[in-house]
Structure 1
Amino acid sequence: MEEKRVYVRAPISVDISCEDELGNSFAGVTQDISMGGMYVEAASSPAFGAKVTVLCHLPGAATPTKFPGTIRWVRPDGFGVQFGLLGAKETHLLANLMRI
């Protein structure tokens, strides 16, 4: 099977909270992250295609960071978030994680 991922993924376990555009909240734990998105292990998931804001405290960050995104897939044990437009701070934090 051919790998279709554009970005290298880094394993990471960080608690996250996530809110969709309807104000529904979700919580989970990241399993991996890349410049393009993250996989979140969770008991409940936003709907496929939902616009979300993910809040998490990444290593190297002084405060929690917000990541805009879209839900690209949902499974019984979690969901995949594709990041939207990231700012310099978010891009820098992710780039540092990819170097680990």
Structure 2
Amino acid sequence: MFKKHIFVCTEGKTCPNQGSKEVLAELRQALSADSHDNEGIRINKAGCFSQCGNGPMIVIYPEGVWYCQVNTGDCKEIVEEHLGKNKIVERLLYGSKPAQA
């Protein structure tokens, strides 16, 4: 059983072109380099979330937190704050930013 499970949209019309595969790789790298207890945290690629134009998108469970327009520079902050300290990264929350075409 995982205490946290992160899904990164790597399919669909826009996420792959917006750098989702790079975000996935950077999240994995940031997690492996982080000093917090990362046991029980899993990061997976996922199919389309049907939120095209808002990507790259990631979802973190069990909280059900959706982050949008994530770039590789955001990954360390997500790992340190959300995964390490259970603090939501408010500026990346889905719905807090306008969609990009």
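Just so you know, all these numbers are worked out from the coordinates, no wet-lab data involved. All figures in this text were calculated on a predicted structure; none of them were measured in a lab. Cβ atoms are built from the backbone, for glycine too; each structure is taken alone.
Below, the figures for the structure above:
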item	result
Comparison of 1, 2 by relative contact order in percent (Cα under 8 Å, 6 or more apart) - largest value held by	2
Answer label among 1, 2 for the case where distance in nm of label points 7 Å out along Cα→Cβ at positions 49 and 89, calculated from the coordinates, equals 3.2	1
Origin of the value -0.62, -1.04, -1.08, where log10 I(q)/I(0) by the Debye sum over Cα atoms at q = 0.18, 0.26, 0.27 Å⁻¹, for residues 9-64 alone was derived from one of 1, 2	2
